[in-house]
Structure P
């Protein structure tokens, strides 16, 4: 379900459990604020992209994910805007992911 898809962090949708990412194909308005996108590729690869002022994404990091206690977990070398490097998928649905970032 994750592989071959890009997920966009929609900060205004975040919940107590974590950051909400929506499928890139969802109706997400353009933003002048930088956004983070996660792209899941075959071979357990996850790529972190960041957008600029024109909303175009560029790759900023990549890693591989593993399963830990039934959850998908991965670490990036470069921290996100809040300093997190460890990501854990705590909720997975067809149209969104909730990811706890530490």
Structure Q
């Protein structure tokens, strides 16, 4: 497991005449749980900044994954399903359309 504390430097992303916005980007470890993101910046001779956000990291629920038609790797599988369905319908149609051949029998009458 990774260390629970990571120090990430904030970089200025937006600057206006009255303020500067700082941001940082990081990748979470592949670990489910509750994480605290905290900024504890003690500025000399100014007010300290102490912000804390709690975030829950969890896996996707069964209804949050993208649908199979949105995943290009599943198109072959979907095409296979529809090909099987179409083949079955053609087979049933041919089976129902074709009738057994009737043989004409000659019946001999005896006298």
Structure R
């Protein structure tokens, strides 16, 4: 369980940055080269590479190199783990709010 928590922490830390979320949104459309990903964000490639490093470290992005071109693609498994955790939290809080509503509604 502790390894899963560390993994989940890394995913949420990566998702906390709007640049990295934009990269994931773009990769949701399909694989892209690093330069294609960096261009609409107006970032220099060395700065952008740091964002990719974070995304790769937590497992959200995979990359491969063919010649001089590095291509990235999304890796959905960590997102599924984060979604599973959030669904559990949603169910927990809905149950608690229902119990609270029941409590305050009693005469």
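Quick note: the coordinates plus some simple rules give every number you see, no bench work behind them. Remember, it's a predicted structure, so these values are computed and weren't measured experimentally.
Observations
- Computed -21500 for helix-only ellipticity at 222 nm (-39500 (n - 2.57) for each DSSP H run of 4 or more, over all residues; to 500) - originating structure among P, Q, R: R
- Identity of the structure behind 99 (criterion: volume of the Cα convex hull per residue in Å³, calculated), options P, Q, R: P
- A value of 13 for relative contact order in percent (Cα under 8 Å, 6 or more apart), calculated from one of P, Q, R, originates in structure Q.
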